[in-house]
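What follows draws every value from the coordinates through simple rules; no lab data is involved. All figures in this text were calculated on a predicted structure; none of them were measured in a lab. Cβ atoms are built from the backbone, for glycine too; each structure is taken alone.
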Structure P
Amino acid sequence: MNWLQLIERRISVRQYEQDVNEATLAQVRKICEHVKGYNSSALKYFLLPGSEVHRRLRCIGPIGRVFAPWYLAAVAAGDREALFNLGYSSQRVILELTAMDLGTCWLGALFDSEALGDNLGLEKGQAVRALIAWGRGHKVPGTKEKSGRRQPPEKLAVYAEDRDTRYPWRTVLEAVRWAPSAINRQPWRLWFGASAVHLFSRSGRLARSGIPIDMGIALCHFELACEQLAIPGRIAQTEHPQRKGWEYWVSYLFD
C-alpha cells in the first residue's frame, strides 16, 4: 500500500451515495478489527447506519452537515493517551478506506455522544469520542484542498544545526502537514534533531480537548511516511528539547 499517495489523495467528503453493499461493510469491519494501535488503550469501533446517527448530529450552519450512509463510532476513555491512540488508529482506518475508494469525514464534537452511546452497552468511562462518516462519495476525491488552507512548512518545523540530513524530511513534513485536524488548527510542530524527530503540539484557545486526537493523526501520517520512505526508526518517549508554549508528545528515534 502506498501510504504517501493515500495521504495526498484523501480529503474530507461531505456528500455521499446512500448504497453500501455487504461486501464493503464486511471489509470495513475487518479493517477496524485489525487496525494497528499506538498504545494499549482500549479502543473499539461500532458501525452505525446513518438512520441511527443523523438525528444525533449537531449542525452549526454548514459545519457538521455531513449525511453519510454509514459512520464509525470510535469508543474510548477520555484521557490523553486514549485519545492520542484513537487519533492514531482511526486515521490509519481512514487511509485504508481511502484505498477502497471510499470517502470519509471526521466529526469531532458535532454530535450527541451520550445519546449515541446509550444503545451501545458501553463500560464505565467509555464514550463515543469521535464519529467518522464514510461511504461512496458523489465524487471520489482526487485533489487536495488549496494549499493556502495549510500552514507553510517553515511554521511547522524547527531544524537543529546538527540535524540528520540523510533522509527526505521535507516529504515527511508534507505528509504531516496534510493531516486533518479539528477546525483545521494544525497544532503539530516537529523538531528535527541529530538522533530523533520530536513531535510537539502548540495549543490554541479553541477546541483544546481535541488536541490529543489531532496529535495521534499527525503521528500516524509521520510514521507511515517514514515507513514508505524506508527511514529506519522507532517511536518512543525520550529526552527532548524544551520550547515555551509547546507540549511534548513522542519522538521518532533513528536506528
Structure Q
Amino acid sequence: MPSDEREHARVLRGLSAKPGAPVRPRAVIFDMDGLMFVTERLHWISLYDAARQMGIRIDDAFMVRTQGVNATEMRSLFVEAAGSVSAADELLSRKRLRFQSLLATCDDICKPGLLALLDALETWGLRRAVATGAGAAYCRRLLDRAGITKRFDAIVTGDVVRRAKPEPEIFELAARRLGYSPSECVVLEDSPNGIEAAYRAGCYSIMVPDMVTPGQREYDLANAVVPSLFDVIDLMDRDWW
C-alpha cells in the first residue's frame, strides 16, 4: 500500500471515529502468530509444502480458515483436506517438521514495532494480554524465545476455550483475566477470524494484516486497519494520548 493510502486509511479508520469509542482503553489484547511474530508466514509455507509432498490440494481460502482456530478444529480441517484421519495425521506431522525447520532459521521472530509498542503501552499504563488459538506450550516457547513473556499480564491459549475464533470466547476470557470489560479493551489482530471474534466480543479492534489482505468485511468490523505495529503506536497516541 503506498504511503499516502496508508495515511488515508489510518486517518479514516481512527478508533475514535466510530460512535461510542471509549475515552481511553484500559488494556490491549494481542493475537500472536502473524501479529506479534513472523510465524504465520512460516505456518503457511510449511503446510503448503507438506500438502504438496502428499499430493493434497489446498488453497489460500483453506489457509484463512486455519487462522485462529484451536488444535481440535485444526485437526478437523486437516481431515477435510486430507480425506482421512490417517492422512491428516501424516499431513500434520510433515507440517510440524517443516515448520520447526523454518523456525530454526529465524534470527528474530518479532514483527517490526512489537517491542516499541510494548514499551508505549507500559508507558501509558495499559495492561496487556495474549489471546491465541495456539496451544499453551507453543505459545510459551515463542514468548520465551522473544524474551517478552513477563511483559504480559495474562495469557489465554486455544486449549482453555471451547470455541475458537471467530467465536468471541477467547477475547471475553482475556478481558476478564485482565479485570476489564471487553469494551475497555483494544484487540490487535492480523486475521479475519480474529477481527470477527473481537467485534462479537464487543472489543475495539485494530487489524494489522499479515498473510491476508483485508476485504470490505474486515474494514466494516475493525475500528482501524493499519500496515504495521508502528502505526498502532501512532494511532493510539493520536486518538487517546
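Overview of results
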item	result
Origin of the value 4.0, where mean projected area of the Cα convex hull in nm², for residues 90-137 alone was derived from one of P, Q	P
Which entry (P, Q) yields the derived value -16000 for helix-only ellipticity at 222 nm (-39500 (n - 2.57) for each DSSP H run of 4 or more, over all residues; to 500)	Q
Ranking P, Q by relative contact order in percent (Cα under 8 Å, 6 or more apart), the structure that comes out highest	Q
Test item: distance in nm of label points 7 Å out along Cα→Cβ at positions 58 and 186 calculated as 2.7, pick one of P, Q	P
Structure from which 4.0 was derived, distance in nm of label points 7 Å out along Cα→Cβ at positions 82 and 226, options P, Q	Q
